Structure P
Amino acid sequence: MRPVIADEFDPPYIVVEPSGQTAPFVFNVPHAGAVYPASFLAESRLDAMALRRSEDAFVDELFASTVELGAPLMTARFPRAYLDLNREPYELDSRMFDGRLPPFANTRSMRVAGGLGTIPRIVADGQEIYRGRLPVEEALHRIEWLYKPYHRVLRQMIRRTSQSFGHAILIDCHSMPSSSVSREDGAKADIVLGDRYGTSCAVILIDLVEAALRGRGYTVVRNKPYAGGFITEHYGEPALGRHALQIEINRAIYMDERTLQKKPRFATVAADMTETFAQVIAELSGDLMPRQIAAE
């Protein structure tokens, strides 16, 4: 399977809105984009399939029906290997670029050191992406024209939801390679829920999501190895009524990780995601949500 090749992203993201928002939820899929600019492919030393190892392939489809629950869904069209939305806006590795980075760039974060900054140096399995250095203007262009507009719209959706319902709940949707989860108690995790170790959302929210997933037969762990990235940390402010929860789905349960082909179970996993959040929305509805979440 080859990615779609495009010289420009038009549009760079897709927002699917319900006919009327009836739930205080916003679903976000920042890493499922599969539109690869021809210039990016030419700059890369990797083939298209190798680049796609960094994608959260098909996660937007897994959560597509959550719109029917009365919540908007936002998805990036550009790939994570091109620009990572789950980073600070200027987490940049100075060794990657020709030219001087802005003085406010964060060049020393652990994610930059690992090659996974806002403009990644490597794909998920550690292979170098680029043949040579990039002009620093290229990095700044991607941030100005893709990163900032995406986060501007996401903030607006969260603000609007909070104004309408008195609170907002962001579900940040991802997938993880099966190799990233270790065996614990004899079983690999199907799903990892991240709440930044209890700081990005009310306890009742992660409790209900975990219970709903376990009730559907999934093995669920919290915050290990993924506690939530920039998006969860940045948008999760429980004291202000804004909650963020990251969900990572083991790719092996819904697709072949080698060929990136969907498995027969894909439709079941997608239905389970919709049913899980339908249950959570119902259990947090009415007087329960304001009272319980405000008490956390």
Structure Q
Amino acid sequence: MRRITAPLMKMGVRFLPEGRETLPLTVRGTHGLRALTYDAPMASAQLKTAVLLAGVYAKGTTTVNEPAPSRNHTELMLPEFGVSTTAANCTAGVTGPQSLAACEVHVPGDPSSAAFLVCAAVLKRDSAIQVENVSLNTARIGFTRTLERMGAEVSVQRTGAAGKEPFGTISVCYTANLHGCEVPAEKIASIVDEVPVLALVAAFARGVTVFREVGELRVKETDRLAAVVEGLAHLGVEAYIDGNDLYVEGQPGLAVPEGVTLDSKGDHRLAMTWALAGLTGNTSVCVENFDAVRISYPQFLEDIERLAR
């Protein structure tokens, strides 16, 4: 929790026991929150949101500067509650203290969940689907641009907006001739939750796909970086880590080994990724700890079964 507690402590918040960096923690707030200009060491929407929400109640202007753009839902949402914010490339701010006013918020479909259906269609022969009413926030649909760079037939159409959040339809169909690509470090924040499933797509592509500076994956629900390499190895795919870069050596026409077992390690993104390995191959795959999908997409299996009929 250090990435969250460190800036909040500078604003006057106390965490007990002092010095502890993992949960459980007790938070002791203060009426005298101090504004802060914080240069975040990584692009993290969770970190940025924690600081900005505290900044709503702090005296003065609180600003978060990031090394790369992260998801910006908080900056877009707060004005709906009557709180003015500033937002630009790699920086966001709020001047406090301000009061929140109740409002109704329409939340479009989650792009990270949609990504698994989209990738399934890219890999499953004779597939074509449309995912409707999904958020098209540019900080959230980097996975569509990555798929495009790999040669996938995917398109995005805006149909409306909820406040400042655009939403619409993602259309995609099976693509036989995928090819590897390089995803630069500055684009990773927009696909950080989709790297595992994109790595699976890369496993079926011609050539090498490189995801630059994905060390953030080491501190998710599990070490996703190591888990992706391990899982792809079970599928017979060469993948390795060099520093903070992930390399996947694709195999067009990849045949998933019969009777393979893949462990989600209790991580919902990995559970869905390995399920797609079974869906797109010619043999069944056993996914251990599959119940982890309930964290973000409890009806995932039902939707996949309905689409695969």
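A short reminder: the numbers here are calculations on the coordinates, not readings from a lab. Keep in mind that this is a model prediction, so the values were computed, not measured. Cβ atoms are built from the backbone, for glycine too; each structure is taken alone.
Using relative contact order in percent (Cα under 8 Å, 6 or more apart) for the comparison, can you identify which of P, Q gives the largest number? Walk me through the numbers before you get to the answer.
Values: P: 20; Q: 11.
Structure P gives the largest value of relative contact order in percent (Cα under 8 Å, 6 or more apart) among P, Q.
For the read-out log10 I(q)/I(0) by the Debye sum over Cα atoms at q = 0.26, 0.28 Å⁻¹, for residues 104-151 alone, a value of -1.15, -1.19 was computed from one structure; give its label from P, Q.
The read-out was computed on structure P.
When you work out mean count of other Cβ atoms within 10 Å over residues 32-39 for each of the structures P, Q, which one comes out largest?
For this comparison of mean count of other Cβ atoms within 10 Å over residues 32-39, the top structure is P.
The value 31, 55, 15, 0 for P(r) over Cα pairs in 20 Å bins from 0, in percent was derived from one model only; which of P, Q is it?
Q
Which structure, out of P, Q, was mean count of other Cβ atoms within 10 Å over residues 144-151 calculated from, if the result is 16.1?
P
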